[in-house]
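**Student:** Please find the structures below.
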Structure I
């Protein structure tokens, strides 16, 4: 009996070893792999982020409060970093990609790919949340899709300024928020300072995003990310909210598109000028510092 069983078990183990040793690689082109990973990780981050907003708004406070939104985006960033971190770096934010290009840590020719992937992932996530919460949204607003007012629902998908906020103050708000994001990302990835512990980078970045939401989010919803804001805004314009998504807030739509890249470069440059450039020299073989490297998991935002 043992003799009859043993060859079968041996054959199975051999087949398993062959499969484990030689997995088939379907896509070898690095550009395609990076684009797919960046699209998927952005999609994951945005689904959790927008979903948390939709649940709070349509639930009218029963299923969460403002802190729920901060947690949703923070944890969404962490999950997105796990999805694409080792392939694309999981930027999920055009301001991060632009800053990396500015400081020579990503080739400029890759910027269009990253931006397109982030726009696609954000647009698809907005469509997904619209579908998942379609009945909840229409039950909440009575079928009247509005951008402003008591039952406004456009804010589920894109950011809008508080009624008291001027365009200048809002622009400053977005520049400063994104500057803090990139400054801290530089610190978290600086191997010669106090970086995030190996393997804990996604959690650290998620906590950073949540911290920005808790401390700097009330003025305009802390977009701090051009692709996170403009793609869902375009979706809402198509889905029934109309041109008001671009007219509301004195034409607010361009602020989260223009201000974050400026803030990102300023924040990263400030860390580089005041901290990174002044590290004591090390032996040549240990002298490298890897802030915002392409393969790192520390490249993430809303």
Structure II
């Protein structure tokens, strides 16, 4: 009845089905882990933003990698801007998530002679990407900056390629170690994403607070993958029953056709026999 399952075609179908089930289950757990990571990330951002501001020197030091649990903490820094070593960061998106331009990155020299990078905000790229853009002037004299503490960017984490050969004073990644070579003074690890004071004319455009409310579609994707995994054996059973039914119907049709053919042959045989009998009983005319 189910001997067709031993055919090459059905063996392949069965093996593919058996392979798909664990793959889909694993993909479901992968999406579940992404959901859990997103939830944990949102909680970290929310708690960091709600924490009391601390001096930047409590969290950062030259050459020190910012721990993940200190990301997005509100910090303050007091010093003077070193505009001579100001650079712009290419290919950055404005608050509308559509316009592409630059981040303005300016070192702030602290009272002890060390510096910290400050992302003062976003500006439009303009028409000529080969020249240093027209950057709104940084405040002069001693200033106090408040902002979110961010870790140094790397290609591995951000996915941004650190392109070489860029125009002067243009960079791709915000990295304190790389900028220390240019500035010539120790820079605290990481950088400050400025939130206050707000520029009087709105330029540069301050970077908006990171989204920590959306959890994304990962949980829905996880459920979908698990439903797909459950549907595979159900689909396999449906296909097997359909194949068995089709084969049974085909066999029944062949049997019916065989019976019809046998009946027709039997009828022809009877007709032939009757004709032969008639010929045998036909009287032979007498001679003269």
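**Student:** Out of I, II, which structure matches 2, 11, 19, 23, 22, 15, 7, 1 when P(r) over Cα pairs in 5 Å bins from 0, in percent, for residues 69-172 alone is calculated? Please report the intermediate quantities before stating the final value.
**Tutor:** Working: I: 2, 10, 14, 17, 17, 16, 13, 7, 3, 1, 0; II: 2, 11, 19, 23, 22, 15, 7, 1.
Among I, II, the structure yielding 2, 11, 19, 23, 22, 15, 7, 1 for P(r) over Cα pairs in 5 Å bins from 0, in percent, for residues 69-172 alone is II.
**Student:** Kindly point out which one of I, II the value -20500 was derived from, the read-out being helix-only ellipticity at 222 nm (-39500 (n - 2.57) for each DSSP H run of 4 or more, over all residues; to 500).
**Tutor:** Working: I: -20500; II: -15000.
Value -20500 for helix-only ellipticity at 222 nm (-39500 (n - 2.57) for each DSSP H run of 4 or more, over all residues; to 500) corresponds to I out of I, II.
**Student:** From I, II, which structure was FRET efficiency 1/(1 + (r/R0)^6) of positions 101 and 237 (r between Cβ atoms, R0 = 35 Å, to 0.05) = 0.05 calculated on?
**Tutor:** Working: I: 0.75; II: 0.05.
Attributed to the structure labelled II.
**Student:** Here mean count of other Cβ atoms within 10 Å over residues 93-100 was calculated and came to 28.8; which of the structures I, II was it taken from? Walk me through the intermediate numbers first.
**Tutor:** Working: I: 28.8; II: 11.1.
The correct label is I.
**Student:** Out of I, II, which structure matches 3.8 when distance in nm of label points 7 Å out along Cα→Cβ at positions 197 and 261 is calculated? Please list the in-between numbers first.
**Tutor:** Numbers: I: 3.8; II: 10.1.
Value 3.8 for distance in nm of label points 7 Å out along Cα→Cβ at positions 197 and 261 corresponds to I out of I, II.
**Student:** Rank structures I, II by Rg/Rh (Cα atoms, Kirkwood Rh), for residues 165-220 alone and report only the one at the top, that is, the highest.
**Tutor:** Details: I: 1.08; II: 1.11.
Structure II gives the largest value of Rg/Rh (Cα atoms, Kirkwood Rh), for residues 165-220 alone among I, II.
**Student:** Upon calculation of Rg and Dmax of the Cα atoms in Å from the atomic coordinates, which of the structures I, II produces 39.8, 156?
**Tutor:** Working: I: 22.1, 84; II: 39.8, 156.
Among I, II, the structure yielding 39.8, 156 for Rg and Dmax of the Cα atoms in Å is II.
**Student:** When mean count of other Cβ atoms within 10 Å over residues 45-52 is calculated, the result is 13.0; to which of the structures I, II does this value belong? Could the numbers behind the result be given before it?
**Tutor:** Details: I: 26.2; II: 13.0.
Derived from II, not from the others.
**Student:** Starting from the value 23: which structure in I, II was relative contact order in percent (Cα under 8 Å, 6 or more apart) calculated from?
**Tutor:** Here the read-out was taken from II.
Readers should treat all values here as calculations from the given coordinates under stated rules, not as data from a laboratory. Since this is a predicted model, take the numbers as computed values, not measurements. Cβ atoms are built from the backbone, for glycine too; each structure is taken alone.
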